[in-house]
1. Taking FRET efficiency 1/(1 + (r/R0)^6) of positions 227 and 291 (r between Cβ atoms, R0 = 41 Å, to 0.05) from the coordinates of each of 1, 2, which one would give 0.95?
2. Given a value of 19 for relative contact order in percent (Cα under 8 Å, 6 or more apart), calculated from one of 1, 2, which structure does it belong to?
3. 1, 2: which one has Rg and Dmax of the Cα atoms in Å, as calculated, at 32.4, 104?
4. Taking mean count of other Cβ atoms within 10 Å over residues 99-106 from the coordinates of each of 1, 2, which one would give 19.1?
5. Any idea which of 1, 2 comes out highest on Rg/Rh (Cα atoms, Kirkwood Rh), for residues 147-202 alone?
Structure 1
Amino acid sequence: MALKTRARGFDLRQLEYFCAVARTGSFTKAADDLGIAQPSLSEQIARLEEGLGGALFERLNRRVELTPLGEAILGKAQALLEDAAALPDHFERARKGMHGPLRVGAIPTILPYYLTPLLKGFIERYQDVDLHVREGTTAELVELVLEGQMDVAVVSLPVEGAGLVMKELFRDPLYLAVPESHPLAGAEKVQLRRVSEERLLILKDGHCLRDETLAVCDRARARFSGQFEADQFLTIFELIRAGFGVSIVPEMGRGLSAGCRMIELEPKASRRVGYIRLERRYLSKALEAFTGYLRESAEKRKK
């Protein structure tokens, strides 16, 4: 189907002829540059002037000059032609899908430690993707994905929600974090029952790491003397350094562990890091690229 280029009394071909005459200052030279007969050129210019309702050129003996109306529209005409010439490239990028917004979410114990370091490489590889990143709890992110307000979220699996695709990327080992002065600081492995008299530091309700921590403690039948809840992962490490208690922390938080010792649990424990997306949602090329990038990074992490 031919692309309709006429709008309000002119079309792109007439604008091309108009700009050629304005550039060369001659109908004859413009016709030669365009490879058309001069009568055809003159006819199209006359139609353009008729459609716009005014003369664009002043015909002199050996040259033509723009009228005030012609000078007023020349810049806009050139811009329209440039935009039209660029349209196929824009269309091709749109067809491939490597442009436009991509809405990504992640939980607080994953975004700064795993996802953020990856974003620079993704943005450099796919520069036309307008990446929007949001941090939230698992429940918040699941709701946003289910409502179609977020394309993909990186969380700890599994999550509850019908109609979701869940893809595990890797296992993130869990450790017991203690202050460097703790009696167990020199141990390579530890059973949680050995620290049951300690104060357990955990994140507040709503964070999936809290649920995973309590599940690990239940499986080990570990009973702590008390609990302290914090809003941020960083606060927990500060409290550990201060000797206020111990905590269960993931491997990807090791960068915060200065002044602490992270001891392998026995038996081993880990959390499943992966992404979720809506099963029925159209899978754009940008989303395919991002999830592929996540899988690629996860494979490198395993090596």
Structure 2
Amino acid sequence: MLRRKLLLAASLPIAARPLGALAQERPVRLVIAYPPGGSTDLLGRLIAPRIGERLGTAVTPENRSGASGAVGAGVVAQAAPDGATLLLDSGGQAVNPVLMRGLGFDYRTAFAPVTLLATLPLVLVVRTELGVTRLAALLDRLRAEPRRAAYGSVGIGSRTHLAMAALMRSAGIAAEHIPYRGGADQVTGLLRGDVAMGFTSVALAAPLLREGKLRSLGTSLPGAADSIAGQGFPGFSIGDWLALFAPAGTPDAAIARVAAAAADAMNQPSLRPRLDELGLLPAAGGPEALARFLAAEREVMGRLIAAEGIRLDG
């Protein structure tokens, strides 16, 4: 009976399938590769019930964090490819294969792309007390300093690290990287004056910008009025992103159902205010689009990591 349902569903265009044709009989485990409270976790918990409603089954979020997402990825890499397990992951999918060894699975072959969900622009921030209001003024000050300035990130190889490394390389400035154990610690170090600057998420920066404790000097993705690309660094585009994956070998019909359900969830008007608060830009596009996006990301991030000589041991 289930096979007949899958064959029938696969024969119809996604947009033409009724809700019942997208239903499946087994509950789905959504493995979130990062800890509770962050953007990845919050998005997963926002969309899980909506995806479940579309699929006609329960979708249960499960945080399996650690090693920049590699712990959760490993769980899903070993799961049965039956459509009952999904991975919600981020840009680590592009970076971890370059930086990590001995994982027990290969990022390039262990997963089937389902769909990109959202992109996350990063915000370049400094303490208000620093007295600079423009990116150019910050760079001029850094060039004039007799010793190297320091910047913070949420960890080696993170997007907050890579975005700052790319900016400093483009500006011809040598700066010291200070990795923290997460976004909250990074911002605390910045406010304390341990580091001069750093890229962070919109969600973390927004309240401190409103309170006047931090000042934004630009955003990391092109298109915004204050983009880094528009301030003398054309082509600068390094943000984070969130996407769904399934174990390699998951049937195409199951992937198509989940991709359609996820796109429906991300496009619900009731979700938009919360996405705006988190700084998430909806970008659902299906498995083929995610595969192309991920291939390009791996190429760009791999080149940057090699050029900077970035290693997990510092």
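1. The read-out comes from structure 2.
2. 1
3. Only one of 1, 2 returns 32.4, 104 for Rg and Dmax of the Cα atoms in Å, namely 1.
4. 1
5. Structure 1 gives the largest value of Rg/Rh (Cα atoms, Kirkwood Rh), for residues 147-202 alone among 1, 2.
Values quoted throughout were computed directly from the atomic coordinates according to the rules given, and no laboratory measurement underlies them. Predicted, not measured: the structure shown is a model, and the values here were computed from it. Cβ atoms are built from the backbone, for glycine too; each structure is taken alone.
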